[in-house]
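**Q** In what follows, structures are represented as C-alpha cells.
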Structure I
Amino acid sequence: MKNDYSLYPGRNREVIDFKEIDIEKPEITIITAYYNGNKYIDETVNSVLNQTFPAWEWIIVNDGSTDEESIEKLKEIEKIDKRIKIVYKENSGLAATRDYGAKLSNDNSKYLFFLDDDDVINKTYLECAYWTLQTNKDATWAYTDLLNFQSQEYAWIKYFNSEVEKKENLLVSTALIRKDDFWSVNGYELREKAVNEDWNLWLKLLSKGKKPVRMNFFGFWYRRKCQNSELERSIQNKERALSIINETAKGVKQKVVAIQYPKQDYAWEEIIDEVSENVKYQISDNGKINILMIIPWMTTGGADKFNLDLVTRTNKNKFNFIIVNTNPKVNSWRQDFEEHVIVYDLTTFINQKYWAAFINNLIRQYKINLILNTNSLTGYSMIPYLKSQYPDIPIVDYVHMEEWYNRCGGYSRDSSAVAPCIDKTLVCNENSREILVNYFKRNEQEIKTVYIGVDEKKYDPNKYNKTQIKKEFGIEENDTRYILGYICRIDLQKRPMLLAEILKELKQRRQDFLCVIAGDGPMKNMLETKLKKYGLTSNVKFLGNIKETAKLYKISDLTINCSIKEGLALTSYESLAMGVPVVSANVGGQAELINEEVGIIVPCLQKEEEIHKFEYEKEEYISYVEGIEKVLKDLNKYRANCRKRILDGFTIDQMVENMEKILQEVAIQPNTDKVACGNMLKKMQPICRELITENFVATKADYHWLCEQVNIEYSKLAVNSDNPNTSTEYDYFKTFRGKLRLKIIKITKKIHVYEKIKKILEIIRKG
C-alpha cells in the first residue's frame, strides 16, 4: 500500500457543526505542550477542530515560549473555540508540561490525549479511540499506526510485544489514555528535560499490568523536521533517557498481551444494539441528504471505483456521505475516500458485537436520511434490523454482478432475500435487472439500471504521447507490432489461463503482435509459466500494476477481456474512452456497452462451477482469435466509433446525475410499503438482531482467516524507524484473492440466514 504523504490532515479547516455541546462536561482532555510553535500550530488546530467527536477540551500549555509571534499566535487560537484554553508557565520540558496540563483537566473528562504542537491527527481519531476504550474496559490506552511526513516520509507499523517494548519502543506518542490509569503511575513524573518520555510512560503502565489497544489504521501523523538543535539535544539526553528507561523496564515483570485489530475474538454470539434515543452529539441541520453508505472495503476494483466516484462527484451542497467499512482488509484507497467523506472502518477499532450500537449512533448523530449498501454482505444481514429500527429511513442497494458460484447468485441473492425492506435496488446493467426480475422474482418497479461511468476527461487519448509512453514501457519505437492490452487483476475471475490459449492460437496464425499485461495477482506466476511453455515469451510483456492505465490504452490497438463474470468491466469503459476497441466475453452487461461498431463480443462457454479446472472449449478461444483478427483488419473503422460510444451514455457525469436523481427521489418520498414493513418488523426486533448474530457466527471461520491474512500483510509493512527508506509497497492480492474465492465457495451455509429472513417476511405479509 502506497501512502500519499501530501494528504496529511489539518491542511484545511472542515469543522462539523454540532449542536448543544456542553463545554463544561468534556469527555476527553487534549493536552499540548507548546514552545515557540508558531510555524505549524495552525494545522494542528485544524486537525483538532475537524474531529468527528466534539466532547473535548483542549489545554495548550505555553512552556515558556520566547518567540513573540508564537505568543501572539496563542492569543488568536484561544478566540477560535470556547473549548480551547491557553495556560502559561515557565519552561520545564515536555514531560513536566504535559503533567501540568493534565492536572488542569476538567473533572468530567475520563480520557487524556497528548498532542504535540506540530503533529496532526485523522478526523475520526478521537471518536474511534473513544469507542475503542468504551468497549474494551480492560484496556488503558488506544493508539493507531503513524505516518511520518515532511522531511522524511515512511510508515510506522509495529505490532505490540511487551518483552520487545523493554528494549525498543513499539508505541506512538499520541494515544488516548484513561485518566485514572495515567495518574495511577503518577503521570510522566519526569522532572528532567529528557527524551523518550512516552516510552517511559508506557513501561510504567505495563509494570502495573495495564495494556494498550492497537487500532489498525493511520490516525496519527508525525512531522519529521530537520533541525540540528533538536538533534543535538536528543543526543545529549539519550544516554540519560536510556538509563531511566532501563530502570523502569525492570518493573515489567509479566507479559502483557495487547488488543490488536482486526481481532479474531469478536464475541460473535452477542449483539449489543442499545443506544440512547437522544444521542449526545448531533450535527446541526445541514439541509443536505445525509447518506450512510455501507461498503465491504476500499481497494482496487470496478465496484470500489463506483463507490469512490459516487462520494467524490456528487453535489456536496445536496448530499453528505458517511462511510462504514465492514471487511478486514488493507484498504489501499482509504486516503482517496477520506479526502472527501468521513470513513469508519469498523474492523480497525471496535468489536463486532458493538457494530449495531455504533451504526445506531451514527444514524442519530448524523441524522441519516438514507442507507445505501453496496456489495457488503454484513450490510445485507443488517438490513432487516435497520428497517425495524428506522422504518422511515429508506434503504437502497447497488448490485454490481451475479456470482452463481458464490452463494448461488452472490449479492443478487442477498438483495432479493431482504427485498421487502429495500426501497430501490440499482444495478449496473440491464442483464442484471432481468435476472433479478425473472429469476429472483423481484418487483420490476423497484429495480433500476444505472450504468457505471468513466471519466472521459481523464481518459482522453489526446492528452498522451504514444512514442513517449512506448519508451517508458520499454517498447522499441520501431516495434510496429499490434499491441494487445490485457489490464486486470490476474486471478480466477479474469481467466488468465484462457488468455494463454488465445495467444497460443493467435501466434499459429500471425507473429505481428505484442500482448502487454498490466496487473498482478495470485495467478501471475502460473500465467508466466504457461506463456513460457507455449513459446510466447517474445510476444508478451508484463508491466505489473500501473497507476495511470490510460497510458497503456494509448499504445494499445485493442484490449482483451476474458472474465467469466462481470457487471460491466471498468477496463472496457476506459478502453473505449481512449478510442481502443474491445474483444470481450459475453458476460454481465458487456454486450450492452460493446456493440458491433466498437468491438467483438465472444460467447462464454465455460460454466462458473468449472472455473478452477482451467479447461476451455476450443470454440471459445478460437472465437477470441477470430474476433481479434476481425478488429485488426478494420482497426481504423472500429477506433473511430469507440470514444463516441462512451460520450453517448457512459460518462461519469451521466452516472452521477442519474444516481443523484434516484437518491433524492427515494430520500424525499420513501416507499410506503417499505415503511409499513419496517413498522411490522419492529415487533420482531429481537429476531432481526439474532439474524445479524447468526450471520456473524456463520462467517466466523472465514472472518478469522481474513484477519490472519490482514495481520500477515500488515506485518510486512513494519518499518524500522532507523530505516525510513524501506519500501512500504506490496501487493495484497497475491495472498488474498485466490484463497478467498476458494473459501467463499465452501461457505454456502450463509444462505440459511437469508432463508430465515424470507420466512419472517412471509409471516409479515400475511399479517
Structure II
Amino acid sequence: MSRYIATRALRGANRIVNEFEGMLGQALTEKGPDTPVAFPNTAYHLPLILGMTGQTVEKLGDLTQVLATAKRLLHPVPPDRRWTPYLGETLDAGMATLLAEEAIEAVRFAYNLQPEPLSGFKLAGGTASGAFTSPEAGTGNGHNGHLNGPIDDIQLRTWGIQLVDGRMPGFAAIVGCAKSNEVAVKIVRELQRRNILTFLSGNVNGRSIIHQLQEEGVELGYDTYTVPFGTDTISAIYALGFAARSALTFGGMKGGQARDILLYNKNRVFAFVLALGEVDDLKYATAAGAINFGFPVIADTVIPEILPTGVTSYEHVVSLPFNEIGGQDDLERAEKLVQKCIEVRGLKLKMTEVPVPVPYGSAFEGEVVRKNDMRVEFGGKKSRCFEYLRMLDFDAIQDGQVTVVGPDFSAVPVGGAIDMGLLVEVAGRKMQKDFEPVLERQVHHFINGASGIQHIGQRDITWLRIAKTAADKGFALRHFGDILHARFHADFGAIVDKVQVTVFTDPAAVDQWLATARAAYDERNVRLGNLVDESVDEFYSCTLCQSFAPNHVCIVSPERLGLCGAYNWLDCKASHQINPTGPNQPIKKSLTLDPAKGYWAGTNEFLNSASHEQVKEVAIYSIMENPMTACGCFECIAMVIPEANGVMIVSREDTHVTPTGMTFSTLAGMAGGGQQTPGIMGHGKFYILSPKFISADGGFKRVVWMSSILKEQMAEQLQKAAEREGDPDLIAKICDERIATDVEGLVNYITEKNHPALNLPPLL
C-alpha cells in the first residue's frame, strides 16, 4: 500500500469520524435519542451499517453504537519516521469512513437536509404510481428541487432483472467534477451507451459533475440510468449502500455478514469508482472504503497507483491523468477514460451498433417525452398506433428493407399527432409461429433504446412520442425500421435470418393492416389460451438470476411465468432455441408425483441439481408446501394471513404498511435470496390471473388483501378471473391498503363482505 495514499486515507477517516461525533452529539441534544432516522422506502434501515455490523439503526440514539464501531476501526495517522502503514489499517479506515458517512446522511435526514436541495433541478422519473404509464403523470420521484438521495427498494428490484440478464453490466460511481461541461456530458453518454448505471456525487472546489450536467440540460434520474446523489463526497455512500443492499436483496445475506457481503460484491457486482479532479483526504478515505468491496478506483489526475491485485479482482488504484490520455481532443480522451474504467473492472458488455442519428442504449428505455418537448406522437388519445410482427417464407422478405407508406412526420405540425402502424416481417430456419408474440414484445424495448423516443404499450394500444431534440438530430420514421433490423439480428440471430420493416402512416393502409393485426392477435389469444400445463411434456428453467442468487431456480410452465414477470414459457422456449446452453433449459416433467400440488420427478431432479442441492423439491401450485424460491426481482409477494384464512398480495410498487405490519421491502427479505419459506413467495403479477395460482391451497379465492395499484392496473383481467372462479363480486370483497392495513381491520372487512376464503378449509 502506498504510504501517501494510506496517510491521506487515515487522515480523512479520522476527520470524518470526528465530524460524525460532533454532529451526532448536537443532534442528540437538539432532537433527542428517540428521534427516528431512516432512509425512505428501504427495508434495510441504514443498509451499509446493517450489512457491515449487524446493527439496526432506527433512531438517533442507535447511532452511538455505530460511532463506537467506527472509532474501533480507526488507526492514527502514521508519523514521518514510519515507512509504510499496513494495508489492513487503511482498509479499516475506509470502512470507518463509510460507517460515518452513512450515519451523517441519516442525521441529515432527521434535519430534513436530505435529499440535498438543488434549485431548479427536476429528476427524470421515479417509482411513483403512474410515472411510467403516462408522460403527463410522470413528475419525478417526488423530489423536484432536490437531488435523488438514496435509491429506494422499488427501483433496486426494478433494475434487478437488468442486472442479472446482462442488459445492465454494472455501475459506476463518479465523484468530483470533470475538466469541462463537454467532457462531463461525454463521460455520461459513453456510460449510457454501454448501459452502465451511473451514480453522481462530490465536487472539486464547490463545483460538481451534477452542476455541469444540469447546465447542459442532461436529464438525470432513474429513467436515464444516471442518478445524482449529492454534491459532496459524503453522498457517495449511497452507491456503497446500493452495493450492500444488492447482497442483502439478491444474495440472501443477513446483516452482520460483512465478509460474505464484501466477497459477494467483489465477485458479482461489477462496479468501479471514477474520481474526477483533485482527490482530497476524504476522497482517499472513501476510496479505501470502496476497495473493501472489491471496487477499483480510477482517477483522472496524478495520484500514486496500487496495481497488484488482492482485495479487488484487478488493479486497486489507477492513475490516468486526463491531459496525458492519447486522443485528438478532450472528447476522445473522455471516451478512452471510460474504456479504461471498463477494462480495469472487467465489465462484460453487450453492445449493438444501431444506425440512428441519436444516442442509443438501454439507459434511455425509461426516458419520458413530455408534451412540451414533443415533436409528434402516434397513438394515445389523438391517433392510432399499432405494431404487428409475423413470420413469412424466406423468399417473401428482403433483409434490411425499410419502407415508409405515407407521409413522414415532417408534414405534421409541431406537437401534433398522426396514425402509424409498424409491420415487422421475419424469416428464419429455426423461427416458429409461436415465437411471433415473443419477438413482437421486444419492439417495446428496442425502440425505447433510442434517446428522445418514448414507447408505451403494445399491439394496438401502442403509444409513441418523438422528442423535438431527436427530430432536430435527423430522426425520421425509417429509423424505426433500422433499429428493429439491427436489434432483431443482434439479439435473436439464432432464430431470425431476415428482417424487413414497413411503417404505415397512410390512413387507408393503417386501416387495412390494423384489421389484419387484430385478427392475428385474436388467433394468438385462442392459441395461447389452449396452452396449459397439462398440454406440454416439458417446462423450462430460468437461472438468469443465479448471477446474484446462486441457489435460486425458476420453474416456468405455460400457466406460471417467471417471478420477475419478464419471462413466460414461450419466452423461455425461444431463449433455448437462441442459446441451447443458456439459462433456459427444458425440463422433462417425467413421472407425475402429485398433480394437485404440482410435483413431478423431473422438476424435482432438475431443481436439486441446479440449486446446488440446496432445494430438494418444489410444489409448483402451492404456497404452503415447498413453494418456489425467489431471488429479489419479483413483482409481487404473496403471504398467508392465518387470521383471515387467506393470502395477501403486495405489489413492489406499494410502499404502504400491509396487514402483517411490514412493508413490501421488509417482506422481501423473507421471500428472496433463494430461500424456500412456506407461507410466503415472490411471483409475477400476471401469475395471479392463472387458474394454477396457488391452486393447491384454494386458488384465487384465497386472496383477501391486495395492493390497490394491482387492482387498478389489472382491473379488467382480475374481473375475468373472478368470473372464472364463479364469484363476479370477488374483487370488491378483497381488501386493500385504502380500507385496512391491520389484521383486525382486514378480518372485519372480509367478514362484512362474506369473502369466500372464510368458508374454505383452514390453511394452518
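No lab work stands behind these numbers, since they all come straight from the coordinates. None of the values given here were measured: they were computed from a predicted structure. Cβ atoms are built from the backbone, for glycine too; each structure is taken alone.
**Q** Taking mean count of other Cβ atoms within 10 Å over residues 469-476 from the coordinates of each of I, II, which one would give 13.8?
**A** Of the options listed, only I reproduces it.
**Q** Something else about it: Identify the structure, out of I, II, from whose coordinates Cα extents along the principal axes in Å, for residues 109-260 alone was calculated to give 41, 38, 37.
**A** The read-out was computed on structure II.
**Q** Still on this model: Using Kirkwood radius over Cα pairs in Å, for residues 269-484 alone as the calculated read-out, with 19.4 as its value, let me know the right label among I, II.
**A** The correct label is I.
**Q** Work out percent of Cα pairs over 45 Å apart for each of structures I, II, then name the structure with the largest result.
**A** Evaluating percent of Cα pairs over 45 Å apart on every structure, the highest lands on I.
**Q** Additional query: For which of the structures I, II does the calculation of mean count of other Cβ atoms within 10 Å over residues 245-252 return 15.8?
**A** Here the read-out was taken from I.
**Q** Then there's this: Work out the source of 1.07 here, i.e. which of I, II gives that when Cα Rg over 2.2 N^0.38 Å, for residues 101-460 alone is computed.
**A** II
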